[in-house]
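Undergrad: Listed below are the structures to be examined.
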Structure I
Amino acid sequence: MKRRTLFLIQLILLVGLLATLVTQDGISVQAQQIRPQITNHTDGQWIKDNKGWWYKYPDGSFPRNQWQQINGRYYFFNVNGYMLTGWQELDGFGYYKERSWYYFDPENGDMKTGWQNIKGKWYYLDPAEGYMLNGVQQVGKNGECYYFHDKNGDMQTGWQQLTGAGNHEGPAWYYFNPTDGSMLTGWQNIQGKWYYFQPIDGYMLTGLHQIGDTGKSYYLNPVNGEMLTGWQQVADEWYYFATEDGSMLSNAWQGSYYLKEDGKMAHSETLLINGKQYTFNEQGLVTTNP
């Protein structure tokens, strides 16, 4: 899913490139880089004719079918020497040579980088080399993660089912802020229902989990992930989850039923509770009182 993968560590140590790296949690991030040098031309002349713009070197020649840096900005000229604009699928000019999508200003023709709103959709173009990013990417100074469509590259929001994002194997659900597109983690209330997203990789949890530093356990719907409360049957055992916050009850009575230390409802057994002996039938009701 992620097109930007980990470059060779040896190469990074030698040149300190700003390329796309993959962290231990499997999310693509940006690292400091020095791009290969393309001669920065400042002494030529821009010329426009009825076919478009082209750049004339002092000796009369002109760039064709190539990248060119002019006055510190990057351009691409087609086989006839004319400057390209808009979206273009090209081979890279820096350390990243794979064929990718680039965006050139419709008027000026210079290559765009970073966040770009194009026809109402957001894209992220590599800050150094300009290629369009796809998949889950950690971009920006604050380290937020975003999801860019695997093919189109436009930023996605809301619920997204992804495969291979982070360290999670197989498909999983993620939720991206509808306002700014950032990946949400931890407890989230979405349309009145509570969900929990893994703090590092961001995938939605399902089933019975101990969450947070408090040691409390919660039950998240195995199908859609929403937090469940009240009586719930999990793997042939009954548990009770507080209606106030969803936490699992343990070592406590819930009406006429008793929840043991592991949260399971007592049944078909005799227990010593607070110095008193209770016998529970198969349905969990007390048959022998102290």
Structure II
Amino acid sequence: MEYTAIREQFHELANLVNEPVTVYLIGGGALTLQELKNATKDIDLIVREEYELKQLWAALTAAGYEPPEDLEQEYDELDAAFILENGKRRFDVFHRQVAGVLMLSDDMEARSQHLFEDGPLTVRMVSLDDIFLFKSVANRDDDVDDMVVLAQAGIDEELIVQEVHTQLSLIGRDEFVGAMKHKLARLKEQGYSFDIQDEIERLHSRTVDGERVAQCIRLLAETEYDDDLYEGVPERTVESRVGEETATSGIKWLQQIGLVRYGEDGSLVLQEKI
């Protein structure tokens, strides 16, 4: 879809919804409207409120939009709330979160840009820096190309690092750091290097330490400390299994993202993800 087709699709959507809805463009559609990209396959939207999500679903399905019969794995992995299409028109709609990890944070919302209003529909786009971040955790072939376009347009790497730390605090999960590391490595192969890469490498190293410690605590809790003698697993035991340096780094990391706490007896208690 080119610029005109995207605007027409949004005009159609505006005529379908009855109550005010604010959507945030987070993908190629935003780049196309900013004339950084010639066209996009679909329109990626994120909404903050559940009632907005329900209204979009009701309006689009009533207008003949249907879920695609065959969804490529890389799109399925993005974990959209729903994907609906009608002929060549398609909306990928997310509710607060993309790929099960990145959230539409308050800072992202504050940085977003108002594009236009059409009746009850307000269309905003997240910043180019935040689009770069969203695309760094996706697994679609064209996302790397879009990241190159964004890099050429100019991104604030310090802001991206700040948002990475915000996301870690918000979601208590760190898998997306590995995805970012992989994407930045692919960009480097194409001749694009970023200062952010050093920080992402450092964070990824800490996620590895954290995962080793988490696995150790989990195993020990199930095998050697499955009675009531300790609330969790003694820190010294973890140190003896993974090494003091890894234990120290991993425990601090798991504390930072809210996945481990010290029990009243000083032992380590793993707080599993929901």
Structure III
Amino acid sequence: MSNIKLSIDKMVIEYKDVHWKFFNPFKRNICDYYGITESIGKTDWGFKYHLHIELSDETYLHISYQPYHEPKSLKHSLRIETHPDYLPEFKHLLDTLYQNASSIWFARCDVAFDIPSPITNVFTSSKTGRRMNLYEGTRYFGRKSKRQQAGYCRVYDKRKEQEERKRKNTVGELTRVEIVYKPDEKIPMEDLVQHPPRFNQLYFCSVLHDITPLKPEKRAIVLAIQNGLMTMDEFTPHHKRTIAELLKSQEVVDFDSIAIEQWEETVLLPCALVCGRVNRTAKDEAC
């Protein structure tokens, strides 16, 4: 579908070798300027020091420093998490971090595919055995505790979410498929444009327009899944394969092709803001 829009909902960036002599006054200045208090995280939080800046209900920047798994040292990794649209609001902090880190790396992000169809017409199934759970109309592939892991996915009614949570009116139906992109190895931030995500190997997605050609039994299965009455995991492997083959006659969402087409445009500005350069190919020095 040419009218599917790709975007990034949340991005995590890691700064290497940030010295304690820099971070200690840095965090004090942030706390004073924004009127916040630092938090000391528990071991299961991953990082020891946490700063959460909120400029509004939506605009935020979360800073984490000193992973518990790193050995004792004066230099540690620092992470920031925010929506890419909010990065310009924190440009002064980004510039300071850039000057005090040995390198900057992309850790993970939530990649969103906005499909202009009602959620009842968007069929999604896992190719890797992830169980689908349903909660208040949202389909989750993976446990809540795994929501930061690669491939975690949720499918929800974006129009409903915009109207109820953000009180924004959306024209037409809109379904969002949101998948966590977390590469096996971190990617240098300036090279991120070269590495669009690949999700076709993880999920099958199809927009249903006409399922009347399906036999009544198969049609009932598809409708039961679409309306949240059953999940794909409740069917035999034979039924799963049969349904997948039949649904290929519908409008298949090619996640990989969409990402290849729209990835550079999506990440170009965040990369430029964070590290000041973008390598479009391995031979590029800078943008």
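Laboratory data are not the source of any read-out in this text; all were calculated from the coordinates shown. Because the structure is a prediction, the values reported are computed rather than measured.
Undergrad: Out of I, II, III, which one gives 14 for relative contact order in percent (Cα under 8 Å, 6 or more apart) as computed from the coordinates? Write down the numbers at each step before the final one.
TA: Working: I: 8; II: 14; III: 21.
Answer by label: II.
Undergrad: Determine which structure produced the value -500 for helix-only ellipticity at 222 nm (-39500 (n - 2.57) for each DSSP H run of 4 or more, over all residues; to 500), calculated from the coordinates; the candidates are I, II, III. Display every interim value, and only then the final one.
TA: Numbers: I: -500; II: -16500; III: -8000.
Computing helix-only ellipticity at 222 nm (-39500 (n - 2.57) for each DSSP H run of 4 or more, over all residues; to 500) on every structure in I, II, III gives -500 only for I.
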